[in-house]
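Listed after this line are the structures, all set down as structure tokens.
Every read-out reported here was derived from the displayed coordinates using simple, explicitly stated rules and does not represent laboratory data. Remember, it's a predicted structure, so these values are computed and weren't measured experimentally. Cβ atoms are built from the backbone, for glycine too; each structure is taken alone.
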Structure 1
Amino acid sequence: MLDAHNHLQKFPNPDRIITEMKAAGITGCIVNGTSESDWPEVAALADAHPGFVHPAFGLHPWFAHQRSSTWLDTLQALLDRYPHASIGECGLDRWIDHPTTTEQFDVFLPQVRLARERQLPLTIHALKAWGPLLEALQQEPPPKRGFLMHSFGGSRELIDRLLPLGARFSFSGYFLQPKKSKVLETFKHVPPDRLLLETDAPDMLPPEESITHPLSEARNHPANLPAIGQSLASHLKQDPEKLIHQCSENTQHLLLFT
């Protein structure tokens, strides 16, 4: 069982969290950096937990305006050091006003280009920015191996437009909240070989019935992943074991170079 997207570096004691993940049956995860400030923490986790923590390094749109003049050089150096890393989390976000869409484009497009040139997996964050995202992927085509739309909250029509470009779609437990029923309905239209499971921990807390590992301050524990997978299978009227296995195979194929 694999967590396709989380941020273990945000936990004060990630070693303890990893121990609890393993006890819950999770065999690996992709840990996503979001800025130059946390890339070293992601790298340290990958070094400390080889085979379990798979690093991803990206500049998140929320932090586009905080980048240094050497951010791209630093990113490329990390990818040289970790040649099987992913690029992400990166993308576009119009839910926020600042940084501007133009600033976000300035950091997103080079990351898409880098993923394509190195044929690395790409993990994309998109929120209220579907038009700009499609425009960006026309300017800079994504890598042929595909890319992940993490915590995908778009429409069925967007699924149809993104599939030919190589998109995969990951489901996070937050979408089990009753107010997100439309998202659950949308995931019925994701092809089985394009579906992944993620926690986005410590964010995107699922509803209480899908929380097996409660944390204080409404933080999401990545060991909630099995319960999230079982809940999704129930909503999709699928066998939980088969769905979780399929999602893990998809994660292996896209993100882990198998």
Structure 2
Amino acid sequence: MPDTLASNPEPAETRSRASELMALHRAEKLLTVVNVWDVISARVVADVPGTAALATASHSIASSYGYDDGEQIPVDLMLEAVSRIVRATGLPVTADLEAGYGDPGETVRRAIGLGVVGCNLEDQLKPLPEAVRAVEQVVKVAEEEGVDFVLNARTDAFARGRERDPEVNLADAIERGRAFLDAGAPVVFVPGKLTDEQVQALVDAFGPQRLTLIAIPGTPPLARLEELGVARVSFGPLSQNVALTALQELVEGVQRGEGVPSSMRVLN
């Protein structure tokens, strides 16, 4: 692994990476992105053969700095962390920018300047016209910057609708997702524990290679999601949870008098 970070990508390189990321979403092969939160996690993931792109996890970055999720971390600190990840790899990087930190357009403009070529943008179940305006702002900025930006417009219909009827959540997700696509978003992110039938309904509503999901226990297998026409699957904060679980298991083993597991790899 390199010991130093590269400089921010030049605009031409950013445009090239954006087009590459967009093509990965449009391909019939499912794009998987295991989310990262700092330079070392980015390099470890990028070095695994088959990794085509990286995605940051806002929850994981915030936690690593001691902040709660939900835009509690200062936007400057979030963008600094994202910038370091971009400069640590030559792969396209899409960033989780929550709801845009009060100014979605300007936050995305700053992110593009750092070499970010895609982002998640949460609707937080705000009134639909307000959520659509945020999408429109980001689309306009991407056009002004000349970048084929992969806006992953997120609806929290399922994530925030756990107490609602699943059919209500599905109808809400479809209405919001269609509105975001009409506003120019290339893909729609619907996080939640979805059934095979719900995924099929969303793909039918949006079209193939327009839906992105999060892989959580209980969701359909990756091969099935590819078969259904899902564009991308990410892992959110679960990748950091897996890493921290391994660390905690090491400590538990040490407390039992054990040493470093023989399965450990020297990665840095």
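Here are some notes:
- Of the structures 1, 2, the one that -12000 was derived from, the read-out being helix-only ellipticity at 222 nm (-39500 (n - 2.57) for each DSSP H run of 4 or more, over all residues; to 500): 1
- Which entry (1, 2) yields the derived value 26, 61, 13, 0 for P(r) over Cα pairs in 10 Å bins from 0, in percent, for residues 153-208 alone: 2
- Volume of the Cα convex hull per residue in Å³ - highest-scoring structure of 1, 2: 2
- Mean count of other Cβ atoms within 10 Å over residues 25-32 - highest-scoring structure of 1, 2: 1
- Answer label among 1, 2 for the case where distance in nm of label points 7 Å out along Cα→Cβ at positions 113 and 193, calculated from the coordinates, equals 4.3: 2
- Looking across 1, 2, the calculation of semi-axes √(5λ) of the Cα gyration tensor in Å, for residues 49-168 alone that yields 21, 18, 13 traces back to 1.
- Among 1, 2, structure where Rg/Rh (Cα atoms, Kirkwood Rh), for residues 161-248 alone as derived comes to 0.96: 1
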